[in-house]
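Pasting the structures in now, so scroll down.
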Structure 1
Amino acid sequence: MASPLFEIALSLLYRTRLRTALKLLDRYGTAEAVWQTLDEPEKGACLSHAQEELDWINEHGIRVWTLADEDYPYRLRQCPDRPMLLYGKGNIRPSEGHFVSIVGTRQPTQRGRELTEALVRQLHEQLESVTIVSGGAYGIDITAHRAAIQQGIPTIIVPAHGLDRIYPYQHRADAVAALEHGGLLTEFPSGTEPLAPYFVQRNRIVAGLADAVVVVESKERGGSLITARMAVDYDRDLFAFPGRPTDVSSKGCNSLIRSEQARLIDSADDLIAAMQWTRRDTIVPPVQTQMIGLLDGLNTEQQTLLQKLQEAEEGMHINLLVMETERPYSEVSSDLMMMELQGLVRSLPGGIYRFVR
């Protein structure tokens with residue numbers, strides 16, 4: 001594989017002029033050929049920065065895809081504002097199987113979380129190969145990623161920053177867990193902070209990387225609606241879960257459906273039928289039925305917590321768990337967080353935890 005030095009340098013030089021850079025690439029064929037034609041005062045600094053970036057990605061096991069690579073994600077290649085290059089960390093196969101991007105509000109309802117989890121589970125149960133894509137943000141994004149990790153299927157987190165950091169930091173464990181099946185994919189070099197304009201910029205990757213984009217919950221305005229518009233522009237299939245007219249968190253979804261930009265779905269069945277995807281010959285049993293092996297990895301205190309949550313259908317408040325186990329709050333909280341990352345329990349608003357059945 002050829003060194004991406006000049007692709008990196010060109011992306012730094014034309015960071016805010018992507019379409020100009022793409023036109024130059026189309027005209028001259030390679031990034032190095034483009035570079036030789038340029039006469040800009042920033043060339044030297046950008047090339048030096050590019051060499052530092054190349055050293056950094058080689059040191060940290062980062063994969064780079066350029067438009068010259070045959071395995072550059074073919075769906076993104078179709079987009080007029082496709083990224084000039086992509087930095088990836090993990091076990092990413094960006095062109096293999098079905099890709100579904102799941103987006104939504106950062107403040108979802110419990111129904112929104114459950115719809116997201118059920119959609120991911122059903123897609124896994126019914127499709128031979130599916131990858132879940134989202135932006136790693138609070139709310140629907142991270143719920144989709146965690147559901148994929150729990151099901152053991154690939155998930156790609158598309159951050160709005162470089163791969164030398166995780167934002168929000170609270171999702172660091174999820175990002176690490178995603179590396180085994182999937183990983184992180186971004187067009188931003190190291191040192192890039194998660195600034196507001198970059199979130200919109202990364203949304204086009206979330207939209208363009210997918211065969212289908214699903215909006216689970218969205219208010220009247222929000223980043224997920226920007227992703228939805230991009231999906232329509234890229235001629236991607238767009239779907240949305242409906243909500244009641246009075247549901248603030250569903251106003252955006254209802255609007256997309258009403259304007260016929262998105263197709264209404266109630267479950268993965270609707271999406272799979274609309275996409276005309278071939279279903280598995282044998283439905284995969286839910287992960288919950290295979291969870292006994294996970295319990296072997298829990299210590300006695302954690303197993304006690306899980307047993308109490310199993311017996312409480314509506315869940316239990318963390319303070320009650322602290323009282324009944326006679327353990328420090330910090331220890332109980334830490335154990336619950338660990339079990340949540342394993343997909344064994346779910347945290348609900350108000351400090352309630354519930355066993356995942």
Structure 2
Amino acid sequence: MTSDSSADIAISIRNLFKIFGNDPSSILPMLYDGIDKAEIQSKTGHVIGLNNINVDMLSGKITVIMGLSGSGKSTLIRHINRLIEPTAGEVLLDGNNIFELDAIGLRKLRQTRMSMVFHKFALLPHRTVLENSILAPMVRNEDKVKAEKEARNWLSRVELNGFEDSYPHQLSGGMQQRVGIARALTSNADIMLMDEAFSALDPLIRTSMQDLLLDLQKDLKKTIIFITHDLDEALKIADHLVVLKDGFVVQQGNPQEIILNPTDPYIEEFVSDINRARVLRVASIMDKTKSAKKVTDNIDGNASLEQLITQADGATDGIFAVTQEQEIIGHIQMSDVYRALVRYDKSDA
């Protein structure tokens with residue numbers, strides 16, 4: 001991932017390794033020699049959790065870590081708030097390695113800089129919705145009246161007005177996860193860690209939670225690290241997508257670029273069955289030329305190809321001006337739209 005300046009990078013992960021076993025340090029030279037996860041486990045009994053991870057997470061953006069079960073994604077997120085100690089490597093927050101923090105510094109980091117939304121909600125059953133939401137400021141011994149006022153604001157934002165005095169068992173799964181989000185927001189931490197936060201929810205509720213997160217993010221501009229095994233979810237919410245397999249990064253970058261230019265057979269398999277019309281954005285395949293003849297109409301660059309096809313009423317010709325905040329940023333021909341809907345290898349053209 002690139003950025004305009006180093007100040008844009010909130011979290012920088014450098015050469016991060018995690019090896020589970022009796023003597024993890026002894027395994028590092030084997031990894032540098034290129035021995036894979038299965039061979040190391042069969043020969044030594046050690047399990048590779050993370051294998052030389054290097055990722056920059058930009059401030060105010062959503063970084064999605066995606067992979068199947070056992071890929072290392074949950075192990076990775078637990079290094080960011082140092083619930084797990086590494087075998088080697090660094091996690092830099094504002095340029096400082098969190099693995100060098102003492103107990104006091106680590107406690108302060110967790111209490112003030114980072115919040116977490118859990119897979120299984122993790123609400124305290126004996127506390128009300130409001131009491132669960134103000135947990136972080138109460139742990140920090142902050143003013144309760146002020147904390148409750150802020151919590152009520154966030155509960156309103158996540159559409160839980162009137163449920164402040166309810167208990168978790170009285171809420172649906174989707175409502176409980178909304179409480180989890182309100183609790184994370186009430187903490188006022190600038191970094192949110194979300195570990196499979198929506199995967200326990202029914203599909204329709206899951207979609208609404210994704211929409212809620214994106215809507216909140218427009219205003220909040222939090223640094224969010226989101227873990228998922230679902231490609232559709234990853235493509236919907238990610239600004240930067242990191243795909244893991246067997247503890248190493250297979251590919252990372254802009255989700256649209258990964259769909260259009262997979263660099264590994266593993267990624268190709270992942271993206272082969274997606275609905276390209278629904279996930280590809282107009283700006284990702286447009287011609288950046290800002291002037292064109294016989295423009296049919298305008299289309300927003302963030303619109304999906306499906307939306308453009310609908311607007312074109314299924315026509316296979318025509319040229320649309322692509323706009324961003326009402327300014328033309330390029331043009332797109334309908335012939336290019338239909339070409340993008342299939343896996344197209346330019347080397348075969």
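None of the figures in this text is laboratory data; all of them are computed from the coordinates on show. The shown structure was predicted, so the numbers you read here are calculated from the model rather than taken from an experiment. Cβ atoms are built from the backbone, for glycine too; each structure is taken alone.
Could you tell me which structure in 1, 2 was used to calculate helix-only ellipticity at 222 nm (-39500 (n - 2.57) for each DSSP H run of 4 or more, over all residues; to 500) as -13500?
This value belongs to structure 1.
In terms of mean count of other Cβ atoms within 10 Å over residues 66-73, which of structures 1, 2 is highest?
On the way: 1: 16.5; 2: 19.5.
Once mean count of other Cβ atoms within 10 Å over residues 66-73 is tallied for 1, 2, the winner is 2.
Compute distance in nm of label points 7 Å out along Cα→Cβ at positions 74 and 250 for each of 1, 2 and report the one that scores greatest.
On the way: 1: 3.8; 2: 2.0.
Structure 1 comes out on top.
Tell me which structure, out of 1, 2, gives 72, 46, 40 once Cα extents along the principal axes in Å is calculated.
Only structure 1 yields this read-out.
Out of 1, 2, which structure matches -0.85 when log10 I(q)/I(0) by the Debye sum over Cα atoms at q = 0.13 Å⁻¹, for residues 146-337 alone is calculated?
On the way: 1: -0.98; 2: -0.85.
Matching structure: 2.
For relative contact order in percent (Cα under 8 Å, 6 or more apart), find whichever of 1, 2 sits highest and give me its label.
For this comparison of relative contact order in percent (Cα under 8 Å, 6 or more apart), the top structure is 2.
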